Each structure stands twice: as C-alpha cells, then as structure tokens.
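Multiple structures follow.
What follows draws every value from the coordinates through simple rules; no lab data is involved. As the structure is a prediction and not an experimental result, all values here were calculated from the model. Cβ atoms are built from the backbone, for glycine too; each structure is taken alone.
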Structure I
Amino acid sequence: MRTRWQATDGFERRGLRAPTVLLAAAWALMTLTPAAQAAPAVGTFSIVAGDTVTGEVGVAVQSRVFGVGPRVAWVRGGIGAIATQAQSNESFGPRGLDLLAAGLDAREALDWLLAHDPGAAHRQVGIIDARGAVATWTGDSCMPWAGDSAGVAFGCQGNILVRAEVVAEMARAFQQTAGEELARRLIAALEAGQAAGGDSRGRQSAAILVGRPHPEFPEYAERYVDIRIDDHATPIAELARLYEIYESQGLVQAHLRFAEWQDAQGDSAAARRERERVGQVLVRMLAQERGDAQMLNSLAWFTATHDIYLLEALIAAQRAVALAPEDSNILDTLAEVHFRRGEIERAIETAQRALELSPEDVYLRGQLSRFQEAAKAP
C-alpha cells in the first residue's frame, strides 16, 4: 500500500498535547465501529488544502457520480479538512475531524482511521490539519489509475483516472495560483485535473467546501464556501460560475465583516488584506467584457457602503444600470455611490429616477429625502 506524508509549519503550531486531549482522542478512537459496507468504486479526483494566512481549510472534488460533495468533502475551520473517496468510508470525515479536534495531527488521524478499517486497501484519503500538515493515502486495491501527491499545505488524490498527469496537473495549478483566494486555487486545481483527462468514465458532479475559523463568526467554520453541483454535463465549469456569483455577494460580505472586526482589534494589516480581496473581486469583474447586472450591483453596493474603491464602485454601478436600466434597486445603488463620492446632485437625480420606477417604495423615498437633506447642509 502507498502512503505519503508531509508536514509543514505554515499554520500556528499548538503546544504539547495535554493528557486530557490524548484521552479525548482515545475516546474518539473507541467510538469507531467496523467499516461500513464498501461503496461502489467511484472515479474521483480531489484536493485538500489550507491557507496559511487566514487559517482556511478546504476540499474541492469532481467525479462521475451523482452528488459527490457530501460523500467526499468534510471541513472544520481551525481543525482541518478531509477528502475520503474510492470505495469511500464516509465515516472517515466526521470521525477524522473529531480526532484532529482532539489533538492528533493529520498523519496520526489517518493512521488511526486506517488501522481500524478492514477495507483500508480500497480507500483513498487526503487530510490537512490546522497546522498545515498533510497526510495522503491510496490503498493498493484502488482502481487504476490511482495515486496522490502532497505539497506544502495541500494534497491531491484521484482514482479511476485517465492518467497520472491528472493529479500532477492539479498540484501544479494549485501551486501556481499562490496568493489567490483559497477557493479559487481549489477550483483551478480541479480545472487543471479535468484538462489533463480527469475521471476516465466522464464527469457528473463537483463541489467545493471551505471552512474558516473566527471567534465572532462561527457560521464560517464549516460553510465559508459551500457550493455543490450534483448533476451537470460540465460540473467544474458550473462550479466556477456559481462561485463567481457567491464571491461577489456572500464572500465580499464576509471579507468586509472580517475587516471591521480586525480594525476593532487594532490589526490594520489584516483588515487591509481583507479589503484587498474585495478590490481583487471588483477589478476582476470590471475586466470582463460582458457583466452581470446583479453581480456588478452587489459589488458596487458593498464597496460604496463601506467607503472603499469608490471609483471602481461607480464604474460597476454604471455598468449595472446600463444592463438593467429599469431596475429601481440598481438605480438606488448608483445613487448611493454618487452620494458617497460627494456627488449630491447626481445622487438626487438618480434617486428620483429610481422612485419614478417604484413610486410606492418607502425605502427609496427615504433615500431621496436623505440626499436632499445633505444638499441643504452648509
């Protein structure tokens, strides 16, 4: 059987494990039951990885099977991420995360799971822990081509693939996109794997799951990014499309929430990094020849209401209006951008146009009154 292991110091190291932590790990191990009935062999390629700056951990996966995401990907921000596939023992996901939470590192957790699984030779697993250490496993009985590759804070694995280059190209793409959002790097790895041949039987579903730890926002620990394509002719392309929509809305909101919290903590450098992520999304969106009105509108609204990237927000809002000139909500965003830029008369003019389209809208009336009051101020 083949196994590979690599540890890195990218994430903050924990101290020595206390006896109580080891006892907790022992308890978690005792709860393991005999391996479930082996699932049919499924051709799958996936990547587990982490971001050493933000503490994010994630999994991205593609397969010729319906709804691969919940079967393969398991994450817990601040704890680790696990991909379990081939003749998958899906209990490896929650149980492996419990072992990591109890203090084991990636290799220890993987070794314990495999040692208590009679079907270990049929399993393929990738684990990353909160320190960025990675452990991967490809059992001898996995269907060819099957193999894995681990690097600094990432591990790629695949089975029933066209060729070994699928995994090699995934690793290359992940490494070459350093500096990008973790989710974008994970999707880039899937795209490269598919371009190299992917699953030898075709494609059907894909998913990305990222967790990010934060003391004030526990909701992000398991669902910072959670997008699943259960049945699609080109699942990775659809995953990338939906991710761009989410990035312009939910992820931008998250970055701005983090930035505000970090400012309050006195960590201006971290806050600046979060806002720079928002700027990257906005610039990328403006570089596209054809835009989406709602995505442009969301970006313009979030940046304007946080008083950042106001010139870019104006361009985005104007493009959104050009695409949807009869949408009063989009006109309201343009009015807000003008107001934030100190262009009060333009804000009033645009707000009046929005109100003409939705004359009964109480919010739009309030916006117009707000701008008019500002115009009266000395």
Structure II
Amino acid sequence: MCKNFLLLFIVVTIIISGCGKVGTGGKSAKLELKPIRTIEQLEEYRKAGIVPEKIDRVYCSGGTLRLVVYFECADRVVATDGNERNDADRNGMKAYCAAHPELQSLPVAGESSGRDQPELLLALKTPPQLIIKADTGAGYDPEVLTERTGIPVLLVPMRGITVGREQFDEGLRLIGNALGKGERAESLIDFFDKEIAELKRRSQNAVAQHNSNNQTQKPTVYVGGVSYSGSHGFNSSEAGYPPFELVGANDFLEQNKTNPILGNRHTMLAKEKIIEWNPDKLFLDLGTLTIGTASGLNELKNDPAYKSLSAVKNGEIYTLLADTFYFVNHDAVLVNAWFVGKILYPEQFDDIDPKKKADEIFTFLVGKPVFNKLNQSLQNIALEKISVN
C-alpha cells in the first residue's frame, strides 16, 4: 500500500509541475504567451509573471517609434527597424527623429514595415523586454516572432487622429499601460481632442460667416506629392487628406469620395484630371522632395501642363510638412491643419503664426521645438507660399 501511495504521489507531482510555465519573477503561469492586443491581455500576462511589471527596454517595429517618443520614452528604446536609420534625404520628414537623433544610431533588428529578424533581436547586447509592433498584418508573423524570441509582442493599431480615432486612442492606452505611462496616454488623447476641437470651431465659424454673407463657393483645393509606400510626384494625392478634413477644406477628392477610384484613401491621379479641376489653391506635401528631380516641386516648376493651372499662374501654391512618412506623422497632421486653416480662413486664424504653432505641437509631442531643424532639410520652404514661375 505504501508503494502504491508513493507511486500516486509521484504521478500527481509530475502532472502539477507540467501544468504551468515559469515566467519572469519565478511565478508559475498556465498561460502561453501570445501577441498582445488588449490591456486585459497585458494585465493577465503581468499577473502570471510572463510580462515584467516594469519595462525599461523596448524594440520599435513598423513605425511605432514615433508613438514611444510621444510617451517620452525615447531613452527606453534599444533597437529600431531599418527605416528609422539616419538618411540625409529624410531628415526633414520625421519630427521624432529630429528631436532625438540618437535613435537613428541604435542597433537595427529588422527591416522596414515589420520585417523583424529574431536572430538580431536575440543577439542584442541588451535585448528588449517588449517588442512594440505595428498591427498591420505585414512583415514577420507576430506569433512566430513571440515563439522564436520569447519576448512579449505588443501589437498597436496604426490608425490616425481622424479616421480610426477610436483605435488610435486604444493603441495609446495600450502602450501607456505597458510602459507605466497611463497618465501620459490620457494627456496625449486630451491634447489631440483639444487641438481638433479648436481647429473645427474656427473653421466652422468661418464657413458659417461665409454662408451668412452669401459669398461665393469656398476656394477649391488640391494637395499633391503625398507619400504612400514611398515618395511620389504631384499627381499623388489622398481622399480625406487629414489636414483638409480637420478644417473642412473644399477638396476635389473629398467631393469624389464615392468614386471607386478617386475615393481611395491614396490615389495616383491622371494629370489631365488635375488640369480639368483647376483648383483655386494648390498644396504641396514636401514628402515629395526625397525623389529629387522627379519631385512634385520640380514638376510644378517645369511641366507645361501644371504651369497652365490658374493657381500656379496666380502664385497660390502652399507647402506642407510630410503628412505621411513611414506611417502617419500625427504631429505634422496638426501642424498642416493649422497652416491650411490660416490660408483658407485668414480672419478666423488671424492670431496664429503657423511656425510658432508647429513648435508648440512638436514640444508637447516629441519633446523639442524642431520646426527650424525640419525646415532646413526641406529647402527652407515648409509652411510657405511659394512661386514656381
């Protein structure tokens, strides 16, 4: 009987010991680590000891670096992907890199767009405790990445402050919870809320005043040179371009948003369509400058078709910061919206100096007033009215 009892005790002990996994901190956990998409999931892993309570080392993949900078956690980043490396022709495109140039000399643990390399992550002198990865479905499979590295992967929805705002806020709260920066998450959300509300208040007042005076239709606008999977020429545009949307601009593409082709978020237009529209005011996204002689700026200067546009002849061309460059620059969206508002509704935005406003936005989001630094890399023409004649 003693032998039977001893055998039963051994079997039970083996079963119990095999039911859990030991996480960080020596705690027993029955959970298997999977990519993290919610705060509830994150907290569950924390309680099980699988995710550290305090995270001081992170790797940023797929454009998430700007968000970590927004959280004032640039000093916690131990590696980035290849798209964040120092590149002279891109220096004016990302405010977070301008504010923290040290990030561009960090070790690289993957290629752009989430193509992470587990072997490089594991070979780092100080491996990350958390991988913060864009939840886009592109690049290295996050589940396989988790299995191969044993490092928790936090998946963040890459949405914007206009379309997808609810998911954007959820992503901020998820990062904030992971990094112990919950209050900063709420401050960021509140900051975007207030900026957007004020932009819309001024713009709507301008439109109401315009309508009450029985004035003619608002000036029509077009933005060219918008980046999408790289830089493009002047025929590259976007339906629902966020800076236009925030101030209610009379955008030709927005008017055609139900069109199966023109209504796409990003559109490569036929030059003839732009000539047909002949917008009153042209805006140029300076993300186009990285392609040199093929840039939208050079096209406006040299292409006879574009030079026939009324806005070109009348000097109604205005420049914007790169709205999108390796995902959306949320800071630049706000900066551009204030500038567009100033151009379209000068009376309602009379007290606004767009360049000073830019530095206020940059200081809050990336920690430094970097407009001049960005502008120096953009031929010193950002947020300007320019002539190409």
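Rg and Dmax of the Cα atoms in Å computed as 24.9, 103: which structure among I, II? The value was obtained from structure II.
Hey, helix-only ellipticity at 222 nm (-39500 (n - 2.57) for each DSSP H run of 4 or more, over all residues; to 500) derived from one of I, II reads -12000; which structure? The read-out comes from structure II.
Structures I, II were shown, and mean count of other Cβ atoms within 10 Å over residues 105-112 at 22.8 was computed from I. Output the label of whichever structure in I, II has the greatest value of mean count of other Cβ atoms within 10 Å over residues 241-248. Evaluating mean count of other Cβ atoms within 10 Å over residues 241-248 on every structure, the highest lands on II.
One of I, II was used to compute FRET efficiency 1/(1 + (r/R0)^6) of positions 185 and 369 (r between Cβ atoms, R0 = 30 Å, to 0.05), and the result was 0.85. Which label is that?
II
When percent of Cα pairs over 17 Å apart, for residues 153-264 alone is computed across structures I, II, the figure 59 traces back to I.
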